[in-house]
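Each reported figure results from applying straightforward, stated rules to the coordinates on display, with no laboratory input. The model shown is predicted, which means the values in this text are computed figures rather than measured ones. Cβ atoms are built from the backbone, for glycine too; each structure is taken alone.
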Structure P
Amino acid sequence: MKTWTQHELDELLACEKVTIDPPKKRMRLDRGSFRTEATLQSIVGEHAFRVFFRQNAKFRENFTVGLDFNLRDEPGSICLARCNGQHGPHELWPYHSEFHIHLAKAEVVNEGRKSEAFAEATESYANFDEAIRHFGSLCHITDWHLHFPDLQQMLFEDL
């Protein structure tokens with residue numbers, strides 16, 4: 001298993017990305033959450049990524065938008081970033097009651113733990129639509145605006 005540096009993880013997050021397979025026009029309901037995903041690659045085509053979108057059907061403030069880096073030389077992926085909504089207070093993770101962002105940290109990844117174990121509260125967004133917009137900027141997705149011109153209408157047309 002590769003040992004990652006923080007610089008390498010930061011570079012993966014910062015590299016410009018384009019959408020190869022865009023998210024569906026409507027999210028599907030699965031196990032109580034609306035879901036969809038997209039496939040991205042770095043501008044130079046060297047790296048592949050997956051974006052996942054989840055929003056709880058009953059509690060709309062409970063959501064996540066995440067970026068997985070697809071490992072090339074071994075199975076699996078590393079979650080580089082997740083923009084999360086509020087999903088209730090927890091004794092070990094008090095930031096869960098706030099909007100928060102998970103970022104991959106090398107020491108966590110190299111210990112074999114879930115890369116998104118690190119999180120910090122944010123005021124960069126206050127709902128799912130704003131989180132998606134912030135996420136596109138955070139992850140340097142160059143064509144994000146083409147896929148999300150009007151998020152609320154596009155993703156939840158028939159609700």
Structure Q
Amino acid sequence: MTETVRLADQIRRAFEGNAWHGDSLGELLADVNAKTAATRPIKNAHTIWELLLHIAAWDDAVRRRTGGTAVTLSDEQNFPPVKDTSEAAWRQAIEFAKNTHNELIKAVAAFPDSRLHGQVPGKTESYYNYFYMFSGIVQHELYHAGQIALLKKAGH
């Protein structure tokens with residue numbers, strides 16, 4: 001098994017399940033409806049819905065970076081606004097996030113191990129190589145999964 005296949009598996013586990021730490025993002029979202037996703041139980045905190053769109057935005061940014069594109073997200077791209085809070089829109093957001101995540105997994109699994117220590121386009125920090133970025137996206141998803149777990153508890 002290549003290192004990038006291992007990294008892709010860790011990214012998959014953070015979202016889909018069988019994660020070492022406990023519930024994955026998908027497991028946390030399984031029983032969340034649109035009303036819960038759009039609720040802001042903690043003043044000045046993001047909603048579950050906003051966090052899901054944020055995760056998808058960064059999954060896509062990392063995927064695009066694997067293709068050699070320097071990606072910087074604007075504030076609106078970083079936390080896209082939720083304009084439609086219907087149940088259908090929530091299901092669409094979940095599917096969008098899943099599809100974006102699956103594309104990231106494919107891109108990382110196909111990424112050559114020989115490029116893992118190469119500099120990520122647009123990044124000037126010497127440590128910011130592909131290995132760092134792929135490991136970081138796992139941490140990013142799990143950090144926000146923890147926030148979602150707390151928001152679910154605060155909303156009940």
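Below are the figures for this structure:
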quantity	calculated
Per Rg/Rh (Cα atoms, Kirkwood Rh), the highest-valued of structures P, Q	Q
Given 1.3 for distance in nm of label points 7 Å out along Cα→Cβ at positions 57 and 81, calculated: source structure among P, Q	Q
Structure with the greatest value (metric distance in nm of label points 7 Å out along Cα→Cβ at positions 9 and 137, set P, Q)	P
helix-only ellipticity at 222 nm (-39500 (n - 2.57) for each DSSP H run of 4 or more, over all residues; to 500) from the coordinates reads -5500; which among P, Q	P
Among P, Q, structure where relative contact order in percent (Cα under 8 Å, 6 or more apart) as derived comes to 35	Q
